[in-house]
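Down below are the structures I want you to see.
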Structure 1
Amino acid sequence: MNEDLVKKLAAELDKELNGHKPLTPSEREALEALRHDIQKMLHEDPSSDHTGVVLGKLRDGTTRFEVSHPNLTFAMAEVINALSTMGF
């Protein structure tokens, strides 16, 4: 997997978690869980089942955060496209 894209998403998640836009408790929880999953994915074989789970969460996140956090959504879409190009 393109580790640079994943690191970019992780940085964007940190920015959103610590940013100025208020997050609801459920949004914060979802972003923190995704951040954890991405960190785990960085240390695993790209073909693991966990990668598919993270891909599903990214797709869900693009819908959920599209309006409220567009930069995060853009970063998620880049990772989804990279994973799709790689056959996931």
Structure 2
Amino acid sequence: MLFGGAAGYRSVDAAELRAKGVRFVQPSTGQYLSTPKLVTKAATAVFEELRVGTFGALKPTIYPSRDADLAHTDLQARRTTESILLTL
């Protein structure tokens, strides 16, 4: 599972890694979940694991949707450490 990525990903010199004998791959979800049925099955499994606590205690920062600009500012300033949820 990939968490994060909001700030982008580090640049990787694939040629340099190849020269050192390292195989560098960047998979995409579509390679593994190629049909809607597989996406639904995987999402169901992930949400069940969240429900039973497999990933530990999750403590998202919650903002009312009217404060989306503040949520974005806090994210940019790295004042948040986990997921951000906007409520309606």
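The table below lists the values:
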{"item": "Winner on Kirkwood radius over Cα pairs in Å once structures 1, 2 are ranked, highest first", "result": "2"}
{"item": "If Cα extents along the principal axes in Å, for residues 35-74 alone is computed and equals 36, 26, 13, the structure in 1, 2", "result": "2"}
{"item": "Parent structure of the calculated result -24500, given that helix-only ellipticity at 222 nm (-39500 (n - 2.57) for each DSSP H run of 4 or more, over all residues; to 500) is the read-out and 1, 2 the choices", "result": "1"}
{"item": "Distance in nm of label points 7 Å out along Cα→Cβ at positions 11 and 67 from the coordinates reads 3.0; which among 1, 2", "result": "1"}
{"item": "If relative contact order in percent (Cα under 8 Å, 6 or more apart) is computed and equals 21, the structure in 1, 2", "result": "2"}
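Values in this text are rule-based calculations from the coordinates and carry no lab data. These numbers come from a predicted model, not from an experiment. Cβ atoms are built from the backbone, for glycine too; each structure is taken alone.
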